[in-house]
Structure 1
Amino acid sequence: MVVINAVDLAKALKISEKVIGLTVVATGTSLPELATSAVAAYKKRSDLAIGNVVGSNIFNILLILGVTSLISPIHYSLSFNIDISIYVIATLFTFIAMFTGGKGKLDRWEAGIMLFLYIAYMVYLFRKTSL
């Protein structure tokens, strides 16, 4: 319901479907994962928190994208190149961060960098569409 209403609002504000997908829909569908990972982290179950995020990404890329493409071929737009590059960089940063700082853990300062980069990416998306 949150996602549907947010998409309607974004369309009313004339925001592109790409931005809706990269922000509103992605956030709405990731809220259960955020809750699961936050509870797992609070209960010191870091394996569950990391597994939830990694598993979700693998599931979305391989299964969801694969099944969707079987139903109807998906046309790739070059406008996604920057977003996919950011995804690859974020994945590499996460991988590297797990092996730096504290032994085998994502430290708070690294998490702070990730949060800052996410906010910067959101600002970039909205500024790009408003130009």
Structure 2
Amino acid sequence: MLWASQVAHGHENALKLRVYGERGGLEWAQEEPDRLWFAPADQPKRLLTRGGAGMEPEAARIARIPGGHPEGYLEGFATLYAEIARAIAAARGGEPIPPEVAFPTVADGALGVRFIAACVRSSQEGARWVTL
């Protein structure tokens, strides 16, 4: 389900993402950007925090401030720009982009557009499942 509104009174932004699959679900809210709820199938729901136990090395590498201090919207852009700058510097130096450098590509953007188009198509067809 995709719900989007510019006139939802009482919700200044309220961006929330929920992803559900066969093995569990994830929930993230922009108002609490350092928290991710992980609900594995047949197990209790768990709260994962940025900088907390279990943080993967890939995530730790791009965390800008210690856990317990909110890191969010502006820091996300700063990290994105820093990752792209690392890739550009490598390319200018004739080197390959380091494998740990992470930023969205044109292909990632195209996948996002396909997802939104499928959501619209599903809505137009009575909210039925559609193939991406």
Structure 3
Amino acid sequence: MTTLIDLNTELAKLKMFRERTPTSTRAEREGSSSRLAPYRDATIFASKSAGKGAWERHPDGDELVHVIDGAATLQIASEGESRSFAVSAGMLAIVPKGVWHRFHYPDGVTLLTITPGQSEYVRADIEDPLSVEPQRG
């Protein structure tokens, strides 16, 4: 079965969630992201927000992130490595399986992600996600 997604229409439905923090609740984030479609063993999501996201990792596979609009800093943290990357509209990032990552986007960013399987989160504003126990889902 062929799936068609009008990305412009789907993005127009989303609101920009300003002042996002790692502790923002699902209710606060409502309307700023959308599950667009399943894809293989993953899900395609779109989101619009400004602020700082929670740390997350995907134990089931690599995550593909496409920056559609705006700019962000992608932070990654794994055993022995902590790095930051500037990403902006038109760029793709492939975050390896199991690597903790988060985005900081003070002026706002629109993202399209292909996220594999389940996710784990650290919903606290900390610099080292390896120092706490993650939450699933």
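Observations on the structure shown:
- With distance in nm of label points 7 Å out along Cα→Cβ at positions 14 and 110 derived as 4.4, matching label from 1, 2, 3: 1
- With relative contact order in percent (Cα under 8 Å, 6 or more apart) derived as 29, matching label from 1, 2, 3: 3
- Computed -11000 for helix-only ellipticity at 222 nm (-39500 (n - 2.57) for each DSSP H run of 4 or more, over all residues; to 500) - originating structure among 1, 2, 3: 2
- Entry that produces 17.9 once Kirkwood radius over Cα pairs in Å is calculated, selected from 1, 2, 3: 2
Any read-out appearing in this document is the output of simple, stated calculations on the displayed coordinates, not a laboratory observation. Given the structure is predicted, the values throughout are model-derived calculations rather than measurements. Cβ atoms are built from the backbone, for glycine too; each structure is taken alone.
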